[in-house]
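In structure tokens below, several structures.
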Structure 1
Amino acid sequence: MKKLINIALLLALMPVLFLTSCKDEEPDAVNAYTTLKSYMVANALDLPDLAKNWIIDPKSVAMGGGIDSVNSTLPGYHVFDIRPATDYAAGHIKNAINVALKDVVTTAASYTDKPICVVCFTGQTAGQAVMALRLSGFANAVVLKWGMAGWNATYKGPWVSNSGYEDPANGNIAVGNANWVTTAAPAVGSFAEPVWTSTSTDGAAILKERVQAVLDAGFTTATAADVLAAPANYQIMNYWSNENYLKFGHFTGAFNMPTIALAGDLVKAFDPAKEELVYCYTGQTSSIATFWLNVLGYKTKGIAFGANRLVYDQLKAASQPVYKGPKKWAVVTK
């Protein structure tokens, strides 16, 4: 009888021993950021590699641009118009295809015979789409500078104050504000890398997963006036030269990051535990940078219309990047 009891106890303990053994053999969770970082560096997907020749001016071929001035088209590109369908229907570039932001990469798979030019209202959301495309193998994708606001006066949008928008993009709201200063840049810190997991251990698959996740999340920006009122609520990165950081001013406490990159671990200046803001002159360059950063797992936004909203007159007087008004290219409704 005692022998039977011992056998019964052993049988009862076997599932526990088996589960314990399996648990001990489970691998530790791997930070997918590390895998993605290595993959991106190895495949020339660092931000400085991708942020080259990514924007085209709405100029005619004769003026060095890509526009057929007779037909008001961009014959060298497939044009993806990522505005809402109602705006697209009201008027768009001839031959443009209406594509939702979240679908730009999957749609692009059917348009590989020539580069893609992405169009939005002012060029900021298009920057997100173009970075998604460039990270996905469409290395020659470009933004149409100023979007439809640069194409035709009908679509001037928020760049001018009488457009119906409450807050025009061009402005000087930082002038005279105590939170806009010309002091030297504070030293950037070095923070731990983001930590997140993936369903894959393959770098290419992780990148594809992350790009689509950021596209699905949509594009949002911080409002310049809100940031100016309380800059200490954010980690702010000024994305231009140190010379202009001092000359035109910056938010109190803003860091200066003329180069954002995985190389040299420069990206470690961003604190993954905070909401980070990146701003440039017009909001277009910062839009490609913030998408890239969000793919890596940072929580990053741009500041809508960048310094054009803050110190427009100073930028214009110094011939720095500012919105220069619309062209007169035609649009179609079919």
Structure 2
Amino acid sequence: MQVARWSVADARAAIAGADLDRQLGFAHGVPAVTVELGDEPGDDIAAAFADIAVVGIGVGAAAGSDWDIATIDPTSVLEGVLRTPMSAVLTAQTLRRTASMTPSDGFFAESVAYATLQAGPEFAAWLETQGRRTRNDDAPRVRVDDDDGTAVVTLTRGRLRNLLDARMRDALVEVLRALSVDADRPIRLVGEGPGFCAGGDPAEFGTVDDPTTAHLIRSSANVAPWLLAVADRTEAVVHGPCVGAGVELAAFCHRVIARPDARFRLPETGMGLMPGAGGTVSVPRRIGRQRTLEWLLTGDEIDAAVAFDWGLVNEIRPEGR
């Protein structure tokens, strides 16, 4: 795999021809293209890549909104693309489309794309590095308390930093389903223990028999649409690790409050996957499509201050306030 590195003139000459799809794309060993834009936004160039299986990266301070990524220095992004090119390209393609879809259509598109990656070699290679884990834990996953009229929904798997497994997913769906009919009641989503939610439970990765079944399960047991249904009256209070699904679900809430120790990360593309808990819908609506993809490809951990600057959280609030 290699990266095409073009000038503006190179790019415009390429898109003027009839064989752009033969020069770029994963199938031709070119999963990414960078274009040095200078002072131009280059949206006409980016638009020409829209139906090609490639990550389009506009390099320059004026890069426009049609690029998959707009950056001054693409080095770390390209490292992410070349590490897992299949997930990088499919995530870019999905984010292009979910940006203009209804949430319901976005959830469907995300789930199908996620299932595709579940069957792919990059995820299989990641799984091989993980070993096998089992959990023997029948404890409740979610608790609902009342705080002066507010429903406090607590993730109660604190010993494991509230890793999201199928039982927690199902419990959240049922709790949010019940709360959705109480239209005036505020909701607060929190996590027990040292972290809000450290993502999906690795013990369950790769345990569903086939990706079709996995997609159909997500289509009938998905927290995202139920959280979205109550999002306008829900706040998430985030502390410690907030990773993967933890970021994706919190981002749906009308208000996200971060404790100073909160740390955020989206590691999915490095696993050969992409966000699968509604994140291609929720996260871009907070921080934008370009920043979402760049964050996924770099795999960087950000602190509460950066999350606030990006708009991922609305407020940083110390304990006791």
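Thinking of 1, 2, which structure, once semi-axes √(5λ) of the Cα gyration tensor in Å, for residues 32-111 alone is computed, gives back 30, 19, 10?
Values: 1: 30, 19, 10; 2: 22, 16, 10.
Attributed to the structure labelled 1.
With Rg and Dmax of the Cα atoms in Å derived from the coordinates and found to be 24.6, 101, which of 1, 2 does the value describe? Among 1, 2, the structure yielding 24.6, 101 for Rg and Dmax of the Cα atoms in Å is 1.
Of the structures labelled 1, 2, one was used to calculate helix-only ellipticity at 222 nm (-39500 (n - 2.57) for each DSSP H run of 4 or more, over all residues; to 500), giving -9500. Name it.
Derived from 1, not from the others.
Among the shown structures 1, 2, from which was the value 0.95 of FRET efficiency 1/(1 + (r/R0)^6) of positions 48 and 184 (r between Cβ atoms, R0 = 41 Å, to 0.05) calculated? The read-out was computed on structure 1.
Taking 16 as the value of relative contact order in percent (Cα under 8 Å, 6 or more apart) derived from one of the structures shown (1, 2), identify that structure. Structure 2 accounts for this read-out.
Read the figures in this text as sums done on the coordinates, not as results from a lab. Nothing here was measured: the structure is a model prediction, and the numbers come from that model. Cβ atoms are built from the backbone, for glycine too; each structure is taken alone.
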